[in-house]
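Trainee: Dropping the structures in below, format is structure tokens.
FYI, it's all coordinate maths here, none of it is from the lab. Note that the structure is a prediction, hence the values are computed from the model and not measured. Cβ atoms are built from the backbone, for glycine too; each structure is taken alone.
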Structure I
Amino acid sequence: MRNTALRLLPALALASVSCSEKQQNPNILLIVADDLGLGDVSAYGSRTICTPNIDRLADNGIRFTNGYATSSTSTPSRYALFTGMYPWRNAEAKILPGDAPLLIDTEMPTMPKMLQAEGYQTAAIGKWHLGMGDGDTDWNKPISPSANTVGFDYTCLIAATNDRVPTVYVENGLVEGLEADDPIYVSYKQNFEGEPTALTHPEMMKMKWYDGHFNSIVNGIPRIGFMKGGQKARWVDEQMADYFIGKVKNYLDNRDKDKPFFLYYGLHQPHVPRAPHQRFVGSTDLGPRGDAVVEADWCVGEVISYLEKSGLAENTLVIFTSDNGPVVNDGYCDDSEERLGTHDPRNGTRGGKYSLFDGGTHIPLIIYWKGHLTPMLSDALVSQHDFFASIGALVGGSVPEGLDSQNHLDAFLGRTQQGRVDLIHEAEGRLSYRKGKYSLLPPYTGLVRNKTLNELGNLGEWGLFDLEADFGEKHNIAADNPELLEEMKSNFSYICGLNF
């Protein structure tokens, strides 16, 4: 337990899995929010945003106070989640443009492939951001390789983020709603002749850009990258939540009922541009970011309620988490900083998205399995890239040797509060090291903060922090603990193969 809000939560008895007669392997629902912080969830102590549906999972499941993503940005975090490998082992695992080729090699083992081999039908719905195609993608033809070639039977995805082109839905490798006489073209190098941008036609914008988002305008919102055509295929941001919920329900209705399912549901909230449906506008005092969190909570409630309505809840393991730490101002003028007030999406951690500080990767992580788990609060150190090995152990799957993923099924199911010994975090190519209660940051230099105002973790000297005594990493204890510093540096160097 790390701060006042978390100390208020009850520490309950260790959980246990039901010992009833052997059943079919459980369905698995993995919900990954986008840029959601610990402090955005009322189950983690937020008093400014109410998230009753996420709270319900937390109150009836395993709520982790030491849950981590491997990375403080989306693409590498999701790469680790599906492959079980640290993303820094792949030099291309960085924030991708919308026209990037598929990042995961089609020959690589992946968690969905492992589950397919165990008889699961697999689906990916929502945000992807791991690339599509071969790098020279023709969006008017079947796109391959895609998520369908790395272990997913059914896919309905956005290629990257909702602030990047192409602003279209891609279902099983085909752009949905595309008309043959209005082909779509995408470029991250130059605009198409005559196409309006935020710089040339500011009167077309309903949302103003703050930094970087000044290229093609879609739905009145300026984006990163250039796009032409595909008018009827373009999404409407305010309808995206309902669209994907519809796809999730349709998948659950039409799946093969004789097989268990693995469903990855990638929420787009509260990533920019924050454009929640009108029924959520004004639901908080925090502006579009807060309202987008409420919309995300509604999405969670809708899918869990549908599981219950369909009689699937008792045999569906639900994992709820976020891809990285939070960010407030991230490229649009949406009053996110101005209306922040007392809200702390970082929940007392330091940094946030893009950062090597703890707030970059310290995320909400909740495991819910109706009727199978005793609710509890867990301090076990766990990471998302351990889902591969741990779920493999749960379903009897074959997990290849050589992965960074570790089997911590007992921690994930609440049988123990002993998780990882250590963990490496990544932030835009920079690495840090966590062992036990200590966090080690190398002496990176450069910007101290970026335009999001998040601290990046570039201290210019070795940083050593005791996260139990100093949750907000305010006191660098490196100089006062030379032996501990050298031990941490040695362990860190051994794991990542760097000399310090």
Structure II
Amino acid sequence: MSDPTFDASGLLAQATQIQQHAQAEAQAGFQRDLDALKAQARAAPGGGAYAADRPALPLQGALPMPPGFVGALAQFIYQQAPRPVAEVAIVGALGLMAGVVGRAWHIPGSGLNLYVVLIARSAIGKEAMHSGIAKLITAAAAKCPVAGNFVDFNDYVSGPALIKACAQNMCFVNVAGEVGHKFVQMATTNDTNARSLRKVLTTLYSKSGPSDVAGGIAYSDQDKNVQSVSGVAFSLIGETTPGTFYESITDTMMRDGFMSRFCVIEYGGDRPAKNAAPVQRPPQRLVDHMARLMACSDLAVAGDKFQEVAFSEGAQALLGRFEGECDIAITSTDDESFRQLWNRAHLKALRVAALLAVGDNCFKPVVTPEQAEWAVMLMRHGIAAFDRRIRQGEVGEGSDGGREQKVLELCREFIALPADKLPGWLKHGRAMQDAGIVPRKYLQQRTQRLAAFERFKLGHTAALNMAIKTAMTNGNLLEVKPVPLAEQFSFHGQAYRVLCVT
């Protein structure tokens, strides 16, 4: 009679052995393809390093283009735009680069994914970021069929939806339109989906390194579960307007480190002139280099291969000094909003500098002093813009000092108004300007819709009263007595003489 029992452990061991053998074969195949790609690149002129086929064009703007290949990407996005803006092009280039190489290349303890927000007024041509990236992907897809995997234009409304996307694609950039509305939703406490999205975004930022693991999702229905995945390089770029973005930020967003994960690039200019001859196709050398970079990244991700980016001595010294600058800025204040401006600034500079280095030579990336200097400049630019907004009381719930600064800014604004812009309810507005006197009604109207005043826990009027009182206490404003106001200017409301607005 035969024994009905069987050796389950033996079958399991055999299945495991077969699986391991298949994985080893696949890994060996990925490595052979990767080695062949490296050999092909090294045989080409420049040994796989990027060399521009023409010099970069001079640009107008607060930010210079990044050096090397990433700068060439930005240059194309700029030149194809109907209304070119350098900041728009830079955000697009950095986002695309992070989406392609964020996982396979890394710095110690971190991958190279980025979160970047472009802030600019409406109707300045922010959509060029989307169109430029799409054109680059389309051109590269002719040589690298997987090019489209590195960019995603979907709108993720919840954390679980984003985790599922990352489980299927471990290295990509999400190009979001009007990301400011997402911040508005995440600022509220009653939107479960938005709250989960903010939590996942906070977590994923630090999960791009070789040894990092992004958590999965567990449902009561096990068929819907999403397993944890290692080394997810999720990048995010988006555009929004100043009011939508800055007013949506809460104190909690600043304190818990959510905002410190974002690079903020602000364009303060107006609508640029129309591009008379927009470029429709990127240069072939740019496309060839991008396609090779994408193919190399795809093979490295599939084969679970990683390469660390090196730093030259000059770059290390420059970035080390910036880290010291960040430390001093953080320890010099107890205000969490200002501390968070500098928190992770050094890490973001490291990531940006490394992206530039990988773009120039993905087979032997070494950060140069020029690349490090540009990355530090970018961080300082973003910090300065955010710092100014906080001090002027334009960020979220604001602070007493920020509201005072906003009142003083509005005083400067009133005194500088041209005659045709003065309020119609002022009989002698020009004379009041010459005397350095600002009506309270003007301040009341101009602060009516500012979040720092409107969201104040005691109301708008109380916030304005406190800001004016602080300005008077600090010797910046002086209330003008009613009788002189009525006699000299025929004005019967409250007004303040500006003593110091600097």
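Trainee: With relative contact order in percent (Cα under 8 Å, 6 or more apart) as the yardstick, tell me which of I, II scores highest. It would help to have the intermediate numbers written out before the result.
Mentor: Details: I: 24; II: 17.
Structure I gives the largest value of relative contact order in percent (Cα under 8 Å, 6 or more apart) among I, II.
Trainee: To which of I, II does the computed value 5.5 (distance in nm of label points 7 Å out along Cα→Cβ at positions 185 and 489) belong? Walk me through the numbers before you get to the answer.
Mentor: Details: I: 5.5; II: 4.7.
Going label by label, the one that fits is I.
Trainee: Ranked on distance in nm of label points 7 Å out along Cα→Cβ at positions 457 and 481, which label among I, II comes first with the largest value?
Mentor: Numbers: I: 1.7; II: 3.9.
Going through I, II one by one, distance in nm of label points 7 Å out along Cα→Cβ at positions 457 and 481 is largest in II.
Trainee: Given a value of 21.4 for mean count of other Cβ atoms within 10 Å over residues 97-104, point me to the structure among I, II it was derived from.
Mentor: Working: I: 21.4; II: 30.0.
Label of the originating structure: I.
Trainee: Something else: Which of I, II yields 140 for volume of the Cα convex hull per residue in Å³, as computed? It would help to have the intermediate numbers written out before the result.
Mentor: On the way: I: 140; II: 184.
Derived from I, not from the others.
Trainee: If FRET efficiency 1/(1 + (r/R0)^6) of positions 249 and 273 (r between Cβ atoms, R0 = 30 Å, to 0.05) is calculated from each of I, II, which structure is the one that comes out at 0.40?
Mentor: II
Trainee: The value -5500 for helix-only ellipticity at 222 nm (-39500 (n - 2.57) for each DSSP H run of 4 or more, over all residues; to 500) was derived from one model only; which of I, II is it?
Mentor: Numbers: I: -5500; II: -16500.
So the calculation was done on I.
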